[in-house]
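Just so you know, all these numbers are worked out from the coordinates, no wet-lab data involved. Note that the structure is predicted; figures quoted are calculated from it, not measured. Cβ atoms are built from the backbone, for glycine too; each structure is taken alone.
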Structure I
Amino acid sequence: MADAGFDPLELIPHITAPFPSYVSLQSALYYNDMISQIPEVIYCVSLARTRVYETPVATISVHHITGSFFFGYEEKGERRVRMALPEKALLDILYLSQARSRLFAALPEIEFPTQFSIKRARYMTRKIADPRRKTMVSSRFEQLLDNLNYS
C-alpha cells in the first residue's frame, strides 16, 4: 500500500481539513486484523460531509458521523495516522449501516482479535446521542455477539 515511503493513509487529514478524521470502517477492521480482505478503498469517518475522493494514489471514502460519536481512535506508526480502535471500527460500521447508500448494511466476516474488548464496545455504544441510533447499534452489536457465540 505504501510507495517510496509515502502511505496513502497520510492523505486523509488533508482531504477532510479543516474537519478531523480517522481511518475506520473496513480499512480499520483490516489494519486491526479483524478481516482478511484488503479493502480497495480507504475508508474513514469524519465530521466532514460524506464524499468519495479519487486521487492518483488511492480512493478515499469519507463518511460523516456526529461530533458526539467522534472518538475511539489512536495515532499509529511513526507518521501518527489516526486509526480507529478495533471496537470503534466495528461500531462505526453498525452506526452507518442505516445510511441511504446501504454501503455498510452487510458486515464482512469478522474475527475478534485478542485485544478486542466487548465491555469497551458496549461503553462506546452508550455514547451515541440519538436514542434510536443507539438502540439500533446496540441491538446489532449484541446480535453479532450471539452469532459469534460471545457473551
Structure II
Amino acid sequence: MQWSEVVDNPYLENLPFKIELNRYGKIEMTPASNKHGRLQLRLGALLDRKLKHGEALTECSVQTTEGVKVADVAWCSKSFIKQHGYATPYISAPDICVEIVLPSNSKEEMTHKVQLYLQAGAKEVWIIWENGIIDYYNAAGTLEQSDYGVTVKL
C-alpha cells in the first residue's frame, strides 16, 4: 500500500489512533490517548514560539527506508518548507522529529525510529518518555540538550 492510498481512504479517516506503513506497505496502528494529543499540541506550540524561522507540524508523515513513519511533532525550517512545501509524505525528514512514547512502544522500537528519521535527514530526533524524560539525538549520537536551544518542561 502507498501512503497516498492511506491518506485518501475514507475508511481510514478520523481513526482514534496513529497509522504508519511498514517497509512492506502494511498498515501499523498505534492507539493514542487524549493526554498524548494534548502533549503534541503543547510541544508544537512551544516549537512555534521558540523557533521563529520555521513552523511546527503534528502527525508529520515521513518516507523512511522502512515505510512511512509519522512523527508526533515535527519542526520544519523555512528552507525545508520552501523546498518540500507540504508534500505528503515528506521524502526527507524535517529538521526536528519528535516521538511521544506510548505504552505500546518499546525502547527498541523508539531507538529504531530515531535511526530512521536521522537517515531520512532529520537534524535532531527527540523521544519523550512517559516519565517526562526527553532524549535528544543527532547524527553524532545522544545530546545533553537540543542544539536548537529549546528547553522542554513537561
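So if we calculate mean count of other Cβ atoms within 10 Å over residues 87-94 for every structure here (I, II), which label has the highest result? Before the final figure, lay out the partial values.
Numbers: I: 26.1; II: 19.1.
Going through I, II one by one, mean count of other Cβ atoms within 10 Å over residues 87-94 peaks for structure I.
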**Complete:** Note: distance in nm of label points 7 Å out along Cα→Cβ at positions 7 and 39 at 1.5, derived from one of structures I, II, originates from structure I
**Message:** With Rg/Rh (Cα atoms, Kirkwood Rh), for residues 31-70 alone as the yardstick, tell me which of I, II scores highest.
**Reply:** II
**Prompt:** Hey, FRET efficiency 1/(1 + (r/R0)^6) of positions 111 and 127 (r between Cβ atoms, R0 = 25 Å, to 0.05) derived from one of I, II reads 0.50; which structure?
**Reply:** I
